[in-house]
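Just so it is clear, none of the values below were taken in a lab; they were calculated from the coordinates. Everything quoted here is computed from the prediction, not taken from an experiment. Cβ atoms are built from the backbone, for glycine too; each structure is taken alone.
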Structure I
């Protein structure tokens, strides 16, 4: 059951779509929506660093200007969010926080049931085209699921659960069922993409998953296919079946340059057409 939804706001158009999905889910579940704008102080600090003692004064002025600019943008985002949800008659609050975006979002998600965010977040408002690795950091650390949305909204009637039998995928479908964000009036197709020699495992896993979904009141269908290009196959199948949502587990890692998604997770989250419900 969903009682608290967190929407991470940034200047991109997909942020408005994230708010729209939040309203849709809140109206069905009577949840409260939190609109969160984060002032990315770390990126501001890096961008404003001077090259020596003589430039320290100018660097500090730049930092102050960037911080104020970003705070102003955050307040505009909050105002737009409040205007959007205010007319939808759902409970909501707004907050502006400062710090590293993924860290602030992860902290707030300890007290929310679902995070909704655009697929290409840019929380450093001074340079909105600068892409961050916020999503990878969120997936790596968060204690809750994330709904990643594209730049267009669509009704949710058909769901594709993509799995290869790993624990993260099983956690994803269990969390989706527990939260029931779009109600029982959705059909779910389970797609097992397996590697060579896994056909028996696929059949066994599909039957167990179908039984689980049916016992929880969902219409469920199953399919399997062999392919090593997992994300490409999942997205192709999703478009062919005209699904409205993909449910999947995520795999992330931490390297020298920060947090990174697996290739499959990144391609699913960045597909640009179909929202993805992701559980780590």
Structure II
């Protein structure tokens, strides 16, 4: 299982959790290999060019097939033709958080402040084209506000700058902020998914203020194109069974993740719809990978 990020991140954590369970289910070792670089493109390219025998699969995130085709001038693979989707895994809800010194407690108040101070409010991200970046640009476009993006090399540095008050807010993976919210270090305003989060049911959604707003990182498994349908079907069946296992679902909930599941065709359709949706944001915001 190729995880296209360095060890220690959320994708690596779930990839290893999944590999451990699949090792037992399939009766053979499932090994995670980290291939970070180029916004997950390097790892995806390894899978795209691998022998399509079912022994090399990609832990997919929004980068390889959803965001990068619009963000980058060229890719070493075809984002659609070179992969055989297996199954949708999870969505990772985002959370809108502000520094407590910012005089806002709701999304309408944040929008009003941004309109009163055009160009002065800043939002951070874990990098250009990251889920946190696109979420902020989506808010900017849908709310019609003038806010400034400040990219960092990862979520950790962005959070520290938010705590220090050098940026105004972040929209990033919910689980990153549970500790900071509990201690009052940061103020949580709203969740980025259409539905409230079971982890923070007291918080409203951004969509309650901005209809249609939806920001969550989509994770899935995919194989090289040409992988035998029987192999894809077997992996799909086993992962779907795992996603309804109570113990596994409980662990996902602890990580702030919502299980999805479904057929390979449904996964392919969702990848296509997400690619089209975020392409509109990337083009409107004129985002390009550095």
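Source structure of the calculated read-out (mean count of other Cβ atoms within 10 Å over residues 98-105, 20.9) within I, II: I. Can you tell which of I, II yields 18.9, 61 when Rg and Dmax of the Cα atoms in Å is derived from it? Attributed to the structure labelled II. Here FRET efficiency 1/(1 + (r/R0)^6) of positions 74 and 210 (r between Cβ atoms, R0 = 35 Å, to 0.05) is compared for structures I, II. The highest value is that of II. Out of I, II, which structure matches 27 when relative contact order in percent (Cα under 8 Å, 6 or more apart) is calculated? This figure was derived from II. Compute distance in nm of label points 7 Å out along Cα→Cβ at positions 234 and 250 for each of I, II and report the one that scores greatest. That would be structure II.
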